[in-house]
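The data blocks that follow each hold one structure.
Every number here is computed from the coordinates shown, using simple stated rules; none is lab data. Since we're looking at a predicted model, the values are computed, not measured. Cβ atoms are built from the backbone, for glycine too; each structure is taken alone.
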Structure I
Amino acid sequence: MTERPLGTRLAWLLAILLVNAGLIWWLNAVFLSPPPMVADATGLLSESERARISEFHRFLLKDYDLDYRVVIDRDLGDIDRYAADYFRDQEVGASSHTGRGLLLVLDVDANQVRMEVSHALEPVYTDAFVAYFEHRQMTEFFAVNRIADGILATTELLVTRAANAANGLDPSTEGWAAESGGGGARVDARIGEGPTGHSTEALDSAGTTSPRDTLELYRQAMANRNNNPRLAIYSDSTRDLLAQRLATPAQMDNVARSLRECEVERSFRNHDRAVLRYPIAERTCPPYFFVREDGRWRLDFTVMIDAIRFGRNNQWRLVPGYSGPYQFAFLDLRFDKNGYPYPP
């Protein structure tokens with residue numbers, strides 16, 4: 001048998017190595033793929049809800065370098081130990097360039113939820129903040145069986161906190177900083193307990209002679225966590241809308257903070273309708289719509305929710321092609337194909 005030249009033998013060896021390397025890569029891709037961003041072994045989430053949460057969390061990884069995973073299961077035993085073991089074994093945070101990992105574990109049978117935070121994120125998501133959004137946001141949704149909405153609404157708070165931390169904002173300006181009570185990442189999930197109900201607190205709206213007056217009263221109501229849907233600062237249709245909606249303490253805190261920090265730049269009026277608009281550069285400060293009813297300016301959220309949308313960075317945009325009753329307040333602006341505004 002004729003022995004092949006050394007060069008030929010090396011070429012064959014290289015070919016074999018390349019084939020084996022390709023096989024190993026394929027096996028890893030098929031059998032050793034990373035765990036999903038949302039792992040629900042209970043069927044508590046629909047397929048579309050899992051996809052929606054996963055998509056948002058991919059944006060979190062891209063925009064904020066946050067590797068955020070969700071696990072929903074039953075009978076997990078000690079949820080603290082389970083979360084710690086899962087965090088370590090599944091290398092939560094490995095997809096982040098800076099090791100920024102978050103893990104949310106929901107044990108349906110034990111009715112408990114736990115948030116695990118990587119060391120790199122502890123200065124941003126402190127125990128006090130985690131306890132705040134669990135008690136004041138997430139479990140408020142879980143109580144009315146809106147699990148996916150609770151997870152997504154909490155993610156919005158995570159984005160806000162990350163952005164504030166990146167901008168060096170004083171935490172004392174955020175609602176959670178004023179909360180009292182102990183920290184801790186494990187709380188009762190309150191799944192299916194039912195809503196806590198609306199406030200019946202009244203609000204003196206006699207001074208609502210202008211849209212700015214009404215907006216200031218709204219800020220005060222949110223600062224006091226007054227979620228009474230029948231307040232006179234709301235239009236008739238808005239009252240009916242709010243009576244069917246959930247307003248969590250964390251959401252009201254966030255609105256109050258936004259209204260405190262955002263300064264109105266321009267006011268537009270057209271007969272019995274008005275719009276207060278903030279500087280276009282302040283993308284997280286949306287415009288507010290008002291309608292005049294019974295001689296008073298009232299907030300018109302029913303039209304706002306049809307006209308205004310928010311992107312993944314909590315930046316507002318106008319529904320593309322919007323031509324509703326408040327169009328007059330946006331004729332001076334340019335909008336891209338997604339509805340984000342720009343100066344003329």
Structure II
Amino acid sequence: MRQGHNPHKDLIIEESFYNHQVVLPVYIPNQEGYFKDSFKILKLCIESVFKTVHNKTFITIVNNGSCTEVRDYLDELFSCNKIHEVIHTDNIGKLNAILKGLSGNNIELVTIADSDVMFLENWQKETVSVFNNFPKAGVVGIVPQYRNFGHFCGNLLVENFFSKKLTFSPVKNLLALKKFYISIGWGEYVENECLDVTLTLENNSHIAVVGSGHFVATYKKEIFKEIVTYIGYKLGGDSETYLDEIILKFGLWRLTTYDNYAYHMGNIHEKWMDETIHSFEKKDISITSLTNNRNIKRESKIRFFIKNVLFIKFFNKRKYRRLFYKYKGMPKQMIKKY
């Protein structure tokens with residue numbers, strides 16, 4: 001039986017105080033073998049978030065079926081008000097865990113990151129700067145990578161094909177780029193001279209790298225207004241491409257900061273990780289907000305097809321791609337190797 005009137009009925013939810021959300025899906029089923037150091041890595045990841053974000057950042061951690069020790073640690077962070085939301089589930093898959101973290105709020109930017117990411121100082125400021133200088137940016141990464149423009153960037157390449165602002169430029173932070181490839185086990189690749197240049201786009205004297213990885217990236221939350229509720233893979237399959245493709249449907253671009261603002265730690269704890277965390281300065285971090293938040297509308301089917309299917313079909317042919325490299329200023333000695 002119900003008596004009386006619920007005082008919260010028909011009340012409108014107030015606009016959120018927060019302007020940036022960080023979502024971390026976590027899966028550490030044990031502390032053995034592959035996962036031996038994963039709990040240490042997770043703690044470093046979360047500590048790096050605490051030390052690098054401003055106070056209008058909403059932190060969500062989704063425990064995707066981790067062991068009891070991890071669960072208790074996350075509950076303690078929540079009870080101490082260090083994080084704003086912790087969600088516990090069985091192992092429902094990485095993307096399904098992310099989808100849970102995305103729902104239930106209306107915060108304009110959301111950063112989705114693996115739990116082995118170390119965020120570096122000023123990453124929020126630089127991320128927002130890319131969004132504000134490139135109104136069509138839909139996702140912004142903070143770790144430049146090799147040849148990311150070849151993945152889900154057809155619309156950006158078509159729209160800027162004849163612009164001199166789209167060109168090959170020297171890599172801003174070559175040491176960090178090599179560090180990333182060592183972290184994923186590509187150590188033999190780091191002396192490749194092709195790492196020396198990257199495709200960039202300039203606007204308002206601001207430079208961004210074309211393309212973005214997905215192990216850490218920030219999205220305009222509005223693109224998730226038609227969010228799916230289930231992906232049928234725990235890892236891999238089409239779960240990997242869902243976040244990559246979604247912005248194309250709205251005609252938005254994938255970009256990355258020109259400099260490097262995060263490290264990939266992997267699953268092995270190393271001394272440099274502790275040293276980096278301890279080097280962060282204690283200071284109040286300025287709040288950064290979007291100043292150029294355009295209305296997001298779906299791309300027409302014909303435009304989508306031309307930019308992201310037809311153009312890419314030709315671009316993926318080596319002879320046409322090499323012509324593009326030459327046209328955009330890649331050094332001649334690299335064209336055949338790139």
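Among candidates I, II, the computation of helix-only ellipticity at 222 nm (-39500 (n - 2.57) for each DSSP H run of 4 or more, over all residues; to 500) that gave -11500 used structure I.
Here the criterion is FRET efficiency 1/(1 + (r/R0)^6) of positions 163 and 299 (r between Cβ atoms, R0 = 25 Å, to 0.05), and among I, II the highest value is seen for II.
Work out the source of 11 here, i.e. which of I, II gives that when relative contact order in percent (Cα under 8 Å, 6 or more apart) is computed. Source structure: I.
Each of I, II could give percent of Cα pairs over 39 Å apart, but the derived value 15 comes from II. Between structures I, II, the calculation of FRET efficiency 1/(1 + (r/R0)^6) of positions 267 and 323 (r between Cβ atoms, R0 = 30 Å, to 0.05) yields its largest number for I.
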